[in-house]
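What follows is calculated from the coordinates using simple rules that are stated; it is not laboratory data. Since we're looking at a predicted model, the values are computed, not measured. Cβ atoms are built from the backbone, for glycine too; each structure is taken alone.
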Structure 1
Amino acid sequence: MADILVYVPESGKHAAEVLTLARSLGDVTAIAFDDQSTALASEYGAAKVYRVTADGVDDYFVEPKATILTDLARQAGPDAFLLPSTDEGKALAARLAVALDNGLLTDVTGLDAEGARQDIFAGATVTASKITKGFTLATVKAGATAAEPAPGEPAVEAVEVRVADADKRVRIAERVDEPAGDRPGLSEADVVVSGGRGVGSAEDFALIERVADALGGAVGASRAATDAGYYPHKFQVGQTGTTVSPQLYVAAGISGAIQHRAGMQTSKVIVAVNKDADAPIFGMADFGVVGDLFEVLPQVLEEAEKRK
């Protein structure tokens with residue numbers, strides 16, 4: 001049985017997916033820096049948890065955590081080390097690879113004893129890859145696998161670390177917590193309703209919001225919509241925005257440019273609404289409606305509100 005290390009950040013769904021994938025490969029040892037992450041590791045089948053305490057670790061960029069993860073990897077000697085494919089996860093993995101002189105795979109969508117699967121060129125091509133130097137070090141893309149709980153009582157080993165001066169070169173000066181609002185987070189939502197250039201204006205995005213609220217989902221937007229000022233950039237879905245993997249993804253007025261498809265292609269059910277019957281989005285949609293979104297979505301809204 002292989003020994004798998006997993007870095008578990010605070011965020012729930014993505015980390016739960018990585019733990020689930022790791023569990024299919026072997027015995028999982030999680031690395032957690034807080035109680036929330038420890039609880040998540042317990043819920044998703046970790047056999048052991050390194051519970052790290054390091055005063056001031058969050059006051060600096062990723063260097064302190066990277067040093068801690070590197071030391072734990074050397075100590076554990078894992079067959080694989082998996083991290084979520086987030087900005088932080090990739091920054092940590094890159095530093096691990098350099099420090100350990102180890103190969104690295106990013107945005108992995110599948111992993112087994114034979115190697116890893118990666119979707120490249122915005123999902124147009126699937127590659128099979130394998131690290132030839134060191135153990136399997138990889139970041140796992142959101143939606144690569146469905147999160148499946150496996151509650152247990154892992155052995156918890158306390159790890160107390162002092163942040164070294166060498167890792168204090170980049171201090172985080174300020175954090176701004178934006179109000180969460182009543183909608184689920186975009187990357188965590190089971191339903192996402194996204195609008196594109198076809199919505200036409202910031203004011204008309206109110207219809208997208210109403211449909212999302214009726215379905216209990218989050219609001220997303222294409223890059224064209226955010227660049228046009230219809231909706232804030234933090235809600236952009238795509239290769240250069242947020243990657244989502246909901247149970248239901250509704251694309252309204254979105255043509256389906258390759259960079260957008262890369263950010264939502266792992267959605268379980270995709271519904272597209274577009275006036276252009278030749279729009280690329282229909283090539284990946286499970287259900288497509290050729291029509292004016294301002295005629296179609298009000299009908300969806302009416303039916304959704306009837307079922308509440």
Structure 2
Amino acid sequence: MQLSTKHLLGIRDLQPSDIQLILDTTSQFKEVLQRPIKKVPTLRDVTIVNLFYESSTRTRISFELAEKRLSADTINFTTSGSSVSKGETLLDTVNNILSMKVDMVVLRHSASGAPHFLAKHVPAAIVNAGDGINEHPTQALLDAFSIREHLGEIKGKKVAIIGDIMHSRVALSNIYLLKKMGAEVTVAGPPTLIPKYMKEAFDVRVEYNLKKALEWCDVANVLRIQLERQNQVLFSSLREYSLAYGVTKKILDSLDKRIMIMHPGPINRGVELDSDVADSKQSVILQQVENGVAVRMAILYLLSGGKAE
């Protein structure tokens with residue numbers, strides 16, 4: 001089987017069969033990562049550039065490691081100290097890099113739609129590593145793999161996405177994926193951080209009470225408050241937010257069931273998630289990071305023309 005698309009621009013563009021193929025291929029690569037020698041020669045003749053216009057730790061390192069595990073040749077590009085600081089456009093930057101015979105571009109950019117723009121203008125395969133407040137498809141795929149790994153399947157599961165929905169590309173990609181794969185979704189948080197159109201546009205439940213959202217769900221995916229993307233005051237203070245929407249051990253202990261806790265990182269400890277929750281046995285946050293490498297290996301492999309059995 002092969003993907004129905006040449007690029008990974010967003011979950012919105014994928015078929016459920018594409019998502020299933022990526023998750024199944026991820027299982028194979030996760031097995032590779034458990035071996036004493038974690039490297040395979042699969043992409044030995046492929047050159048990949050990691051083009052990061054925004055700060056990143058987990059995503060950038062995860063892609064770099066995935067590429068190295070697949071034996072690809074990699075180029076890491078950051079805008080500081082490059083010609084971008086002299087006014088070079090995104091398209092000129094990429095075309096200059098492609099003239100060096102690069103096969104694939106992993107792009108993170110602050111402008112929504114930047115990967116889609118590139119895909120129309122350059123011949124290389126484009127992987128979206130996060131664009132503005134639009135999508136973060138590889139994060140949604142690793143979240144889905146983590147859910148499947150711990151709960152057996154995604155279909156029929158109840159997932160609450162909690163926090164700054166308005167500014168989160170992770171939330172959007174997760175909603176698209178979970179709905180395509182048959183899960184039920186609730187978005188929860190303060191009214192100022194949930195767009196008014198969410199319920200009708202995405203067919204999700206909207207909940208402003210944290211306790212009710214947690215009582216309903218099997219999985220709580222807790223998002224970071226993205227202060228850097230907020231150009232106006234949307235809640236009174238971080239302390240007030242934490243008191244109303246912070247996930248604490250006390251509130252989890254008050255539930256009549258055990259739920260799975262996820263977070264895309266980085267965590268604002270003591271704000272959206274207490275440390276004793278983030279580090280608890282209910283949390284799969286570190287497993288998400290581990291799964292991120294296997295997911296990205298699967299994506300790079302499939303986009304390079306690799307066929308899954």
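Out of 1, 2, which structure matches 15 when relative contact order in percent (Cα under 8 Å, 6 or more apart) is calculated? The value was obtained from structure 1. semi-axes √(5λ) of the Cα gyration tensor in Å was computed and gave 38, 21, 18; which structure, 1, 2, did it come from? Answer for the origin of the read-out: 1. Out of 1, 2, choose the structure whose coordinates give helix-only ellipticity at 222 nm (-39500 (n - 2.57) for each DSSP H run of 4 or more, over all residues; to 500) equal to -11500 when calculated. Here the read-out was taken from 2. Comparing distance in nm of label points 7 Å out along Cα→Cβ at positions 70 and 262 across structures 1, 2, the highest value is found for 1. Between structures 1, 2, the calculation of FRET efficiency 1/(1 + (r/R0)^6) of positions 54 and 278 (r between Cβ atoms, R0 = 30 Å, to 0.05) yields its largest number for 2.
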